[in-house]
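Student: In structure tokens below, several structures.
Rule-based calculations on the coordinates, nothing more; no lab input. Quick caveat: nothing in here was measured; it's all calculated off a predicted structure. Cβ atoms are built from the backbone, for glycine too; each structure is taken alone.
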Structure I
Amino acid sequence: MTALLANQIDVAGLTNMEVALSVEGKDPNKFKMVNFLVWDKNSYPDYIIARKDSKIKSIIDLEGKVIGLHPGSAVRGFTTALFKHFNLEEGKIQTIELKPDIMQSAITAKRVDALYCMDPVATDIVSKGEGEIILSNPLSYLIEPPIPISGTAISQEFLSKYPKLSVKLINAIDKAIKYIHNPNNKEEIAGYISKYTPISKELALRLNPSKYWLSNDINIELVQYLSKKFFELAIVEKEINVKKIIKMN
């Protein structure tokens, strides 16, 4: 999103809604969301994982421990809200941000006791017996799924300057999402995941499926509900009217 706001790029994929809502609250009318990745009861990538020998059996055991976090303001905000939800004293828990490519080495080297991480890192760590899941789909404990967690953002300048090209771009992304959703393409998609991440095709097939709302499927009421909940949970500073950040067909 930083690059989009600086006019270095025109499109930002998988822009987290914490970031999108925060940007709109401070510097409005810079972008529009054209689709959403949706975390649901069976389609989510996030977990809290404890090191195998840490003796952590549930989230309430995290006080006095060191937790590695997926980097970024979104997960930091989610983590603070989760600690409050489970009545944990945040001051008794040390958190450090870790890039996904060093999370596995951090947990095996005992630099951290647990991780708040995303797939494919999470499934890879668990499959190798280096960690165990203590909480799946953590955000669902704070917000009732489905959760439109992120999406594709296109700069308002690009949309205004190139309206016809924008339509072609959005249609192309929709077509790609439909291809991902087609169960007949599951093996091929797993092959691409294996090619560009450090996991096997077999492990990729075990990941939860991704669920998206296409440009004409967006449920504005649920996106507004997310904005409201993020504000109530102090994840963002203000509730935003999401119609201002969604490209209406």
Structure II
Amino acid sequence: MTEEKLVERVTALFADSDAAQRKMIRLYAETNDAIEASAIIDSGAEVLHMLQGGLRPEVLVLDSVLSDTTIFPLLRSIRQQQIEYEPHIIVTLMPSAAPQIEKILTLGAECTIFKPYSLPELFDTVYQTAASGPRLNRYLVHESVTAQLRTLGCYKNLAYGINYLQEAVYIAVCDRQACSLGELCTKAGEPFGVNGPAVRSALERLNARLYKSNTPAYQMLCERNGKTPQDRLTVSELLEAVIARTHHDLRC
């Protein structure tokens, strides 16, 4: 069974004159669930042409020096276009261009990122620049849960049940619903059309995988629950630990 994705994707156009950088962005975008790359191009002329042609990405990620222009005339041209929406704009630049940041922001960019950047950092900034409210909260919860599972020894591509766990944590953290484990499993399964017992079974299998991985992080959770490092957490104990950490990450 394939689990659906509940995080609503953000669309972004990336413009960078560095072919290697464009290739890395393209490869990373292919495996990223949260960001859809509407286009990955190298020139300001292409940016303007695509916007004039009706492309409407939520975010424009523009390098400060493209193959045919620099950032200042490009930002002015974007502002002058007769388009019915205002995209969020992120500008990437080298640290040596730091004195230009104030002018870049004045011309319409929302933020800047220094090169070299990590792709997870870039994509996270793209999402958080475009999203707000429940859409952003769901993304932040999913990112927190995914990171926690990684330290616990379960990677996303191997983690059947991860979306149920993410949804259960979202309900507990953002909807602030106090539920029993059974009620939480039922609510977490509703968006997927899956009943509570099936969700709990998936979480049991996920917990079994974490137990088998036997990472220091999992052993530490066992000790915090009064168990030995060789013991196995219950699903309730695992869920409570992930919810508490997510509360901390989101500062809820």
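Student: Using the calculated result 0.60 for FRET efficiency 1/(1 + (r/R0)^6) of positions 28 and 92 (r between Cβ atoms, R0 = 41 Å, to 0.05), pick out the matching structure from I, II. Show your work: numbers first, answer last.
Tutor: Working: I: 0.60; II: 1.00.
Going through each structure in turn, the value belongs to I.
Student: Comparing mean count of other Cβ atoms within 10 Å over residues 44-51 across structures I, II, which is largest? Don't skip to the end; give the middle numbers.
Tutor: Values: I: 23.4; II: 18.0.
Ranking I, II on mean count of other Cβ atoms within 10 Å over residues 44-51, first place is I.
Student: While we're on this one: With distance in nm of label points 7 Å out along Cα→Cβ at positions 60 and 212 coming out at 5.0, pick the structure among I, II it was computed from. It would help to have the intermediate numbers written out before the result.
Tutor: Values: I: 4.1; II: 5.0.
Derived from II, not from the others.
Student: From I, II, which structure was percent of Cα pairs over 23 Å apart = 54 calculated on?
Tutor: On the way: I: 54; II: 57.
Label of the source structure: I.
Student: Of the structures I, II, report the one carrying the highest value of relative contact order in percent (Cα under 8 Å, 6 or more apart).
Tutor: When relative contact order in percent (Cα under 8 Å, 6 or more apart) is calculated for I, II, structure I comes out on top.
Student: Right, something else. Can you spot which of I, II the value -11000 was calculated from, given it is helix-only ellipticity at 222 nm (-39500 (n - 2.57) for each DSSP H run of 4 or more, over all residues; to 500)? Each step should come with its number before you reach the end.
Tutor: On the way: I: -11000; II: -16500.
Of the options listed, only I reproduces it.
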